[in-house]
Structure 1
Amino acid sequence: MIDINTPIDEFGIYAGKIWETLSHNGSSMTQMTLQKMTKLPDEAFFSAIGWLARENKINKTGILYRLGETNLTSKIGSDAGKIWIVLSKQKKADLSSIAKRINADEHDIHSALGWLARENKIDVIRGKNNQILFQLK
């Protein structure tokens, strides 16, 4: 889960790690290899993929990620739009609530949150009982 102490801008740092790894170590890699080399947990990895997709810098063919014009816009961008609508109506929502409302898994949610973070449209806040919530800026 995303740590409340991690600013949303950290997603860009995670994206930089993936970009540098692909740039310096090969033109394409699997998720497992990228995560092993960057030491990013799932949440950070998928947030970074969303960030890079929004920047039009990463694509995926089969199980391989590579740098280049993205082919992930239809899925990640669409999910980001759905999350934006949920947050505009609810004001604040946690990850599981978002997942239920847009019918997506956690990896897809994290990618879409990375996309929205790149657009500087979301914040992470702490709710009641220290629950991690997302809201629009």
Structure 2
Amino acid sequence: MKHTEHFNFEKLDVWTKAVAFADKILDLVENIETDRKHYRLFEQIESAATSVSMNIAEGKGRFSKKEFVHFLYISRGSLFESVTLLTIFEKRNWITIDCLEKLKEDAVLIGKMLNSLINKIKHQEPTAKS
């Protein structure tokens, strides 16, 4: 069996869950039945949902804990933006309330994981090269 190298961010459960969340959103947008007059909203939710995992990865690639935490905050903001857009989609009857609630459950979990990671990093003892 071939050994594959992994990036550090791929070891984070929150990153894995954020990628799965984005994948669900992309599937959802592909299957929304509408005349697509509001294509900008569809682009925006795709951008926001994928930004959650991308900012986790980008932050993990930075050289300081402070920078990593900054990107985790951006990730959390993108998550909140995604939930807001999903709420608007439900109000427009583009998705069901059941769909909204299931995706919000995923988002709440990811949000808790982000908060936990932020708190863990902020309360770590500084190292000589942090």
Structure 3
Amino acid sequence: MFTLEQVKEAHTRVKSGADFPHYVQELKALGVTAYDHEVADGRIIYRGADDFRLEGDPKYPSVPIADTAQTEALRQVLSVHQAGQTDYPTFCRQAAEAGVERWTLDFSAMTCSYLDGAGNTLIVEAIPQG
């Protein structure tokens, strides 16, 4: 199975959104099948075959998640971020303000799902395959 060090090494090669498809392929090659990004503190929980799971450390001080999800606000936040107009910390803060508790990347389905605190899916996007 993969290690957090291997995942971190793959992540060092991500300089912009354009590098993301290659990063996903590297993670898949390591055996990562999915991961959850916890918006409140930036922790990432990586999953592999046979219920294998590794959890990273928090990446930033805890931010509050809005109690009410706002799908249209999230669409706007995503649009602006994907156009390169915000950095990653700003995107995470704005996603929290739109009520996103976590997003899940599923490498089998090649999707990214944004979920609220109740586990409801707000938006599902295809992961770019480069």
Item to check | Identity of the structure behind 47 (criterion: percent of Cα pairs over 20 Å apart, calculated), options 1, 2, 3 | outcome: 2
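Quick check on the output: -16000 is helix-only ellipticity at 222 nm (-39500 (n - 2.57) for each DSSP H run of 4 or more, over all residues; to 500), derived from one of 1, 2, 3. Which one produced it?
Details: 1: -16000; 2: -25000; 3: -9500.
This figure was derived from 1.
Can you spot which of 1, 2, 3 the value 21, 9, 4 was calculated from, given it is semi-axes √(5λ) of the Cα gyration tensor in Å, for residues 47-86 alone? Mind dumping the intermediate values first?
Numbers: 1: 19, 10, 8; 2: 21, 9, 4; 3: 27, 16, 14.
Corresponding structure: 2.
Each value in this text was obtained by applying a stated rule to the coordinates, not by laboratory testing. These numbers come from a predicted model, not from an experiment.
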